[in-house]
1. FRET efficiency 1/(1 + (r/R0)^6) of positions 25 and 313 (r between Cβ atoms, R0 = 41 Å, to 0.05) was computed and gave 0.85; which structure, I, II, did it come from?
2. I have 2.1 for distance in nm of label points 7 Å out along Cα→Cβ at positions 121 and 209, calculated from one of the structures I, II. Which structure is it?
3. Compare relative contact order in percent (Cα under 8 Å, 6 or more apart) across structures I, II and report the one with the greatest value.
4. When FRET efficiency 1/(1 + (r/R0)^6) of positions 97 and 369 (r between Cβ atoms, R0 = 35 Å, to 0.05) is calculated, the result is 0.30; to which of the structures I, II does this value belong?
5. Distance in nm of label points 7 Å out along Cα→Cβ at positions 33 and 49 was computed and gave 1.3; which structure, I, II, did it come from?
Structure I
Amino acid sequence: MRGETEVMSRSSGVLMNVSSLPSPYGIGVFGKETKEWIDRLASMRFSVWQVLPFNVLNVEGSPYGSCSAFAGNPLYIDPRGVQAMGLATAEDVKACEYDGTPYTTDYAFARETRMAFLEKAFKRVDPKTKEAVAAFQSSHPWVREFALYMAVKESQNETPWWTWDSSLAAYEQCMKETGPFEARRDFWLFVQYLFFAQWEEIHAYAAEKGIRVLGDMPIYVSMDSADVWSHRDLFCIDQRTFRPDKVAGVPPDYFSEDGQLWGNPLYDWERMKATGYRWWIDRVKTALELYDSVRIDHFRAFASYWAVPATAKTAKEGTWEEGPGQELFDAVCAAFDETPSIVAEDLGTFGEDVLALLESSGFPGMRVIQFGFDPGSDSTHLPHNYPKNSVAYVGTHDNNTLLGWLWEASEEERRFALEYCGFDGHDWGEGGYRSRSCRRIIETVWKSAADLAIISFQDLCGFGSDARMNIPGIAEKNWRFRTTKETIDAMDHAYYAHINRLFRRG
């Protein structure tokens, strides 16, 4: 067994996606508000900031359905930072400002205004910036594939790559004649350079304040992505029709009685093995350039994964197939001087193969207290069962808020939860910054042996289910939660500083 991967010696953190942060632009950005958020975390004695994937978002705003496993989301680029480079005017920045509600992320507005802004900035690129972009491209080989994919996709009216003419759909053919796409390719190279440069500044600021960033990596990539287009041989895809026979999903579980039919192409693990798992090594290296630690979503699929016929109506029709197991992580870890800091998202359906992989990898798994309150069982999600080498959650981005869970739980579950956590009042349904019932549950997680305890921003504030970030299996109206500076300032900062100190997490 490997030595345990230490995400952090006994500590705590807050889950808050960048999109949810305050800003003038309809979505959070890598600007001064982000630094103010980092300051606030440090003042409350937190030492970890967990974010959702930084990938380019899909049309619904989900970071789990991206067109690239490597590229960053352009909507997080701060217009003020581009102005400071001399590539935008005050008028350009003003045009990006949003006058709608500050409590909801407006992806359509942000996308329209930010891309128009970046187009103007690209036209002002000076020789110094060109050199910086060239250096960035040289040190990030994946960006050439991504930029060309985006350029070709634009020329094809945003249609999926497998519907393109064969000379474009086959990456190796397209690479022979890139001339028509070079100008747009250069634009997308510039955009990715800005993203990584701005985040590097924020990341360095977090380090100065003693805040580590825990990132997130979706296990699968989208069929319509630069990754599949440029590496078809690494996926289970018919090389003649460019279509998959089986796709990814999960069987029926806590979140869905039909399971979840994700539709992502499956990896050809035999081919991955033949390449020494190079693509995965590059992916983890890129993630750990962005973050200090990374949570790999749906980790159980490395042990065995749910394969669903591409023609299936629901995920119920799938079957389990064997994953790469420890061999993959041996290859990944061998590529680093020190064992990379990885968290295994090991929730959902699992068996002995998953438990064996967790043990052999040494990666910390996850516990979510909301999953533990079955009065008839001694669940692994009850804090008295948490191992030291784990990350304990009040709730993840896929869960209801804590207050929302209390209201929607069965009477039996709620009674057990409140008794287990030592709440003896009658006002369990009262939310807000000082909710007594929520605090008892939060403190129960904080007392556990888990090395790292994580709470979502919504639960810091005692918000109800209307503030939920995501409902799995529902495509619409997710990922839109957003907050304001006034809300952040109104939190009970002293309370969180106190429990972090009291339970030795600060």
Structure II
Amino acid sequence: MVFIQSLINWLVRKRSEQIEYFMTHPGEVQNNEFQKLISVAANTEWGKKYDYDSIKSHETFKGRVPVSTYEELLPFIERVRGGEQNVLWPEEIKWFAKSSGTTNGKSKFIPISKSTLESCHFRGGKDVLTLYAMNYPDTRMFLGKGLVMGGSRSLKESNNNSYFEGDLSAILIGNMPHWAKRMRAPSESIALMEEWESKLFKMAKYSIDQNITSISGVPSWTLVLLNKVLQMTGKNNIMEVWPQLEAFFHGGVSFEPYRQQYASLLPADKMRYMETYNASEGFFGIQDRPGERDMLLMLDYGIFYEFIPLDDVGKNYPKALTLEEVEPFTHYAMVISTNSGLWRYMIGDTVQFTSINPYRIQISGRTQNFINVVGEELMVDNAEKALAKACEQTRATIRDYTAAPLYSDNHICHEWLIEFIEQPDDFAKFQQLFDESLKSLNSDYEAKRYHDLVLKPPILKSLEKGSFYHWLKKRDKLGGQNKVPRLLNNRKMLDDILENSKLATDNFNI
């Protein structure tokens, strides 16, 4: 462990100067990333199609290369999976991150190049440790092991071509440098198991006797693991199992609905929480300031960023802004070009900038994961904050939720399915607080709720514990890369969840 500590100290000294540079020279750094991407990909099929050799500016780039969704890039990605190379990116692609997204059940297969592994995902992981050590120089985290919630991977064959596909976490674990493997738990054989429920048991059993000093994972699924550890040990809280635990690195879903539960499971003043924004498509952001709830946008990972105002999403020729053109506290759809060949790819997330000097962001929702049936434009960020406030004032805690419009002959409202860990001490008060909080957070929602003329009060239904877990299990979607869809404009998924809950319990607690 002395070697690890020395390595971390070296990383901090070296990397902190580079981070400071892109914080103070964002335009220059992003332009360099743009020029490198265009130059390296000029002789690919995609680069020749759009004549990358003649592109010298962002204006030319955005005027010539279309903004693409996954479905639009899919024919090219499928060819790469079939063994063709030099299609989107000149490196051989042998890894594909499997992601179900949050708005439909179809899997996406995101190409991962060696450059993306090294200069994006692994650099991001190192930067998490660097920034943590910079903020907490007294840390003893590196004297123990980090518990990592891993996914699974599998070897595939197509047209005599072999490649790996799986969760991003499994791809990272499989390619992790030796020094990093020494810092991780559980063993690789357990971490990469495919059957989720067996893996959960073995992860808990393996880790109980380890000196766990940090945990990394999606908040919702990590809770399942931690509760399994408590069940197996009979302890009252996780600090009794791992007294040296000091950090939880989380991402994938908002932490707000889970903050109170973690405070209960990890009742220690020394416990620190750090959010990361690491998606299958790339590593984008890291919380760099203790106590703040935004993330530093990482600008030197082989990614060029563009941002589309929400009013332009879906247009044939949307307005796309560079970093230097964005405004704070405005919602944008994020578009990326990467060193795996995702060109002007709309990842589906919406963000807002909390700062432009340096550039810090918060994830505000999904381009297809909001409710807007009467012009209310209700975002996930609004819902998370309103639920948190209602929980705080009614002593409630939430495990999961989803919402969609409800139409009847004489009114429209939003219907919310909520699975509580602790029920509100006053359900009617919870519903009122939630509605009032949404009004205070979203002026469009407030206007549509005025005197109940356009939008009626929300209907909240409390589901039996385990309802969302069983719904995901039925769809073979257990595991950290799979999420319950939050806000939807149609009722297909909500009705399916509702029906499964009825089958499981035959009633609601309303």
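Derivation of every value follows stated rules applied to the coordinates shown; laboratory data play no part. These figures come from a predicted structure and were not determined experimentally. Cβ atoms are built from the backbone, for glycine too; each structure is taken alone.
1. Numbers: I: 0.55; II: 0.85.
Label of the originating structure: II.
2. Label of the source structure: I.
3. On the way: I: 20; II: 13.
If we compare relative contact order in percent (Cα under 8 Å, 6 or more apart) over I, II, the biggest value is for I.
4. Derived from the structure labelled I.
5. Of the options listed, only I reproduces it.
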